[in-house]
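Just so it is clear, none of the values below were taken in a lab; they were calculated from the coordinates. Just so you know, these numbers come straight off a predicted model, no measurement behind them. Cβ atoms are built from the backbone, for glycine too; each structure is taken alone.
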Structure 1
Amino acid sequence: MSFEMLPFLLVALLIGAIAPIQAGVNATIAQFHGHPLYAALTNTLVASLVLLVVILFLRLPLPLVANLTLAPWWAWTGGVLGAILVLSSLVLAPKLGAAVFVSTTIVGTMVASLLIDHFGLLAYKPQPITAQRVIGAVMVVGGMLLIQWKR
């Protein structure tokens, strides 16, 4: 790891801390809405409003419709995936607990990331699965199992 990567890794670490906080916040608002779907909708609407304010503040130009039509169909599924993440986190995290929920999703993230990197899928450059990367992933799985031990 290069020293230049350290600030990016620290920011990623802090962003990772948001996952259990967001799940708990969303689960709390769900109690007041009466259904998890309303909480997920609230999350998405507030996020969209925040992004709109930032876009207006930065005075970003509107994207060209012609450019938008060039995107592959699957590039439009990000919102669907985001909705699934928000809804599943606010339903599952309170049932599993923050540590179990996050550690389990990290294992899923790790496995998917290794495969996506290996095959260079989506917008990623190919990075082959190596023994070192597999050992790292196995250690992540081991950590998840330890967190869930005798639950």
Structure 2
Amino acid sequence: MQIIDKTSAIDGIEATCAALGVCRATYYRRRLPATYGPVHRPRPPRALSPDETRAVLDVLHEDRFVDLAPAQVYATLLDEKRYLCSERTMYRILAAHGEVRERRAQLRHPRYAAPELLATAPNQLWSWDITKLKARRRGRTTTCT
């Protein structure tokens, strides 16, 4: 980039960049000051305070709501004439705390182990070989028996 800065006064930026094989957009982008790291954004004025967020989490963690989706919790609270936050905000709070998943207990199936057959003497084990062999033409297979 320093070469372009030095020689662009003579030939121009477009010709210098073309001669060096550098895009003009890259040249101009690299001249800008580098802004690294996260951009600080001000907190929105209507955002929930940490105490309000804690209250919403406490309600979502109550025994009666443990197995319910935030949409059902939201509807139940509205029936009780309680409004803590929107349904979407409940999802945001749960996502921020890593709790957005299936909240009900799920059955885990045991891993299937393929049976292993072992013959210790002749004529104890009979099997059918269904190995597919590659054919000369694409898309065709032949079965070997």
Structure 3
Amino acid sequence: MRVLIQRVKQASVKVDEERVAAIGKGLLLLVAMGKDDAHEDIEFLAGKIPKIRIFGDDNGKMNLDIKQVNGSILSVSQFTLYADTRKGNRPGFDQSAAPDTAEKYWLQFNEAVRSNGVEVKEGIFAADMEVELVNDGPVTIWLDSKNR
């Protein structure tokens, strides 16, 4: 499982010109499920993300987690995080989970993050989404559940 975290001042998702989810201060998560992922990958990242201290304290140091700043999460599925560009110029996605499995795991991941006390809003799985965000920092962090 791979998650690209972006600390944001605000973020939103539109599908067919309609806003389906929006947050203020918080984290935009771009989430991809790999074909070899299991429940332990979901639990690992769902436990780590609410605790990751990437918000500034009174001294400007990244010392606070999302709960400490009353932030929210916007979770967007993005299988392209498993793009393989080693051969040629067209990316391959053989390492991505099958769509039905990926959707099930993505929803389980979102619920697991919620169970850790964080508000989570969602894009729409497999939709053609427009994601808007105002990066804060910018701070962007890459997590892969296989690199523990």
Legend entry - Structures 1, 2, 3, by relative contact order in percent (Cα under 8 Å, 6 or more apart): label with the highest value: 3
Legend entry - For helix-only ellipticity at 222 nm (-39500 (n - 2.57) for each DSSP H run of 4 or more, over all residues; to 500) computed as -5500, the structure of 1, 2, 3 it came from: 3
Inset, instruction - For mean projected area of the Cα convex hull in nm², for residues 2-65 alone, the calculated result is 7.1, so let me know which of 1, 2, 3 that is. - result: 1
Legend entry - Comparison of 1, 2, 3 by Rg/Rh (Cα atoms, Kirkwood Rh) - largest value held by: 2
Inset, instruction - State the single structure among 1, 2, 3 that was used to calculate mean count of other Cβ atoms within 10 Å over residues 26-33, giving 25.6. - result: 3
Inset, instruction - Looking at mean count of other Cβ atoms within 10 Å over residues 74-81, point out which structure of 1, 2, 3 has the largest value. - result: 3
